[in-house]
Structure I
Amino acid sequence: MLKLGDVVIFEDYYHNDLQTGIVVTTGRGGREGNFEVMASKRSLTGRPTLDPYTFWTDRDDLWSLDDWEEYGKEAYGELLR
């Protein structure tokens, strides 16, 4: 279960990259999703994203660090090379 302050990894479709972020709000619900995430200034591949930004999303779009270690690296390995 994700909670405030958790570090997450997600696919950043806008920048076509993998990104890290922090959960800053939970429980909003509705079309935007249940988690607000503040993205970091640098992606997992090392590219800058200019400014940090926030967005609302659902749990299905976020990898916890444990999930990333177990499943994510294999799923996104090509993008990280």
Structure II
Amino acid sequence: MQPNELTHTVLPADLAQSILDRLETTPAEPVKRKRKRRHKTTAQRMRKLKERIAMLEETNRAYAQALENIERIAHNA
């Protein structure tokens, strides 16, 4: 009975021995676990959005003040 060519591969003796030697001397690498990403909670998203809104409102007030100053200067000129 002949071995199935797909499942049985015959290696030259020196190659087989070198592979075995390498397997014995190479330390096994630790398995790296994939970190699970923690999803943001709705509260975290809301807090971030509220901070952004507050920042934009502040910028908007500053622009409005600058516009008033420009209009006052233009009116006085």
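In this comparison of I, II, the computed figure -0.81, -0.86, -1.22 for log10 I(q)/I(0) by the Debye sum over Cα atoms at q = 0.23, 0.24, 0.33 Å⁻¹, for residues 18-65 alone is attributed to I. Using percent of Cα pairs over 20 Å apart as the calculated read-out, with 28 as its value, let me know the right label among I, II. The read-out was computed on structure I. Taking helix-only ellipticity at 222 nm (-39500 (n - 2.57) for each DSSP H run of 4 or more, over all residues; to 500) from the coordinates of each of I, II, which one would give -22000? Of the structures listed, the value fits II.
A short reminder: the numbers here are calculations on the coordinates, not readings from a lab. Keep in mind that this is a model prediction, so the values were computed, not measured.
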